[in-house]
Structure I
Amino acid sequence: MLLLALGVRWRQLEATGADRFAGAGIYHACTTVEADLYDGTDVAVVGGGNSAGQAVMFLAECCPSRKVHLLIRRTLGPGMSEYLSQRIRATANVVVHEQSEIEAIHGDRRMEAISVSNGATKSQRQVPCAAVFVFIGAEPSAEWLPAEIGRDAKGYLLTGTDVVRSGLWPRADRDPCPLETTVPGVLAAGDIRSGSTKRVGFAVGDGSLAVTCAHRLLSISR
């Protein structure tokens, strides 16, 4: 029996100078720790989905004196809930940069500013910024696994009922456990699993479910 809890790799910000500030100004999570660390300073959020939108509102509301710059490669709205995008537009200390990307990050011992380029106007300007929160998606860490372990269109591992629907389940004597992959006895849990919610709490739940699945498979094999 094998449990795969491989997680994901967050997509990195492709900007000059970004490597220097990884974990020291550039983050892939937005908690009270980071918010307090940069309290009173202007920050930026990159991304157009709900995770980015939630980070923007959290940063804007916990410190109304700061500016929160939201950078989106396209436009605000299509990848985000309408309620959230409306809140962002109505928040005074949020500055939305549509069709924009970060080209470079500036600073010596700490981040001081970002260069923002606009794809529509082909212009570039420098914006004071102490931290950048990046929410541009993730990729499953599963490329090294054998092809026998089924994946969805994005490369995440199929489990449970998804395995049955895929037609790749090889056994006729039983159905797979909820976390079982297309290879009997091989389980997947957490972010690597197709359809899972990419949050710590859900990964913990998968860990508990894995114990139940393991007991069931061990009882079957006796």
Structure II
Amino acid sequence: MNQRYQKSKYGSAFGADFYSHVFELILRLRGNYLWPAMWGSMFNVDDPRCQPLADEYAIVMGSSHTEPMVRATKEWKAFGGTEEGWQWATNNATLYEYFTEGAQRARPYENVVTIGMRGYHDTAMSPDTQTDVLQAVVAAQQDILGKVYGDASKVPQMWCLYKEVQDYFEAGMKVPDNVILLWTEDNWQNIRRLPVGDEKKRSGGAGVYYVS
């Protein structure tokens, strides 16, 4: 891999030369959507050609359940953030700016924007279900999308109900109706829940995150 594809200054070989083959494969498989790997690379940073290239291939980009507002996990520390600073309750001004930069960068391209927030490096955000905090995160993200795009309701968005995040939903937390609810399995291929009742009528619809 590293012999064939040049590493970025951040140490990743996953640049546009690599993704050109991935995008072609996705189209041959009749797909059109991709989450980049979340741990070792930064899709929009390692190679600035990546997002425009995805657009040329008509591939819609997304980001994982722990990467809100089109920003890769590694970006937080790469640009000065700390693990302790990844807390909305104590560092929301900095995180608001960070999320805004992600939305502005993604604005010209097709993305499904992941909303919400998990703890740093795919952990629980807090020991208990602090619905008011996560509700404030989503409200701020809607405010950002409204400012950047003009109308947040027109922006494709997804809330991934992974692990403890589903507890927030079960506790009554609400997100805008146009947001896709991404249900997940339990990491052992057992689906925990699917939409029921009025949940089936949401304009955003729903999907399933199935871990291979």
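A short reminder: the numbers here are calculations on the coordinates, not readings from a lab. For clarity, every value in this text was computed on a predicted model and none was experimentally measured. Cβ atoms are built from the backbone, for glycine too; each structure is taken alone.
Match the computed value -10500 of helix-only ellipticity at 222 nm (-39500 (n - 2.57) for each DSSP H run of 4 or more, over all residues; to 500) to one of the structures I, II, and report its label.
Only one of I, II returns -10500 for helix-only ellipticity at 222 nm (-39500 (n - 2.57) for each DSSP H run of 4 or more, over all residues; to 500), namely II.
Thinking only about FRET efficiency 1/(1 + (r/R0)^6) of positions 111 and 167 (r between Cβ atoms, R0 = 25 Å, to 0.05), which of I, II has the largest value?
For this comparison of FRET efficiency 1/(1 + (r/R0)^6) of positions 111 and 167 (r between Cβ atoms, R0 = 25 Å, to 0.05), the top structure is II.
From I, II, which structure was relative contact order in percent (Cα under 8 Å, 6 or more apart) = 14 calculated on?
On the way: I: 23; II: 14.
Answer by label: II.
Thinking of I, II, which structure, once Rg/Rh (Cα atoms, Kirkwood Rh) is computed, gives back 1.09? Numbers along the way, then the final one.
On the way: I: 1.09; II: 0.95.
The value was obtained from structure I.
Of the structures I, II, report the one carrying the highest value of mean count of other Cβ atoms within 10 Å over residues 55-62.
Working: I: 20.0; II: 16.4.
Result for mean count of other Cβ atoms within 10 Å over residues 55-62 over I, II: largest is I.
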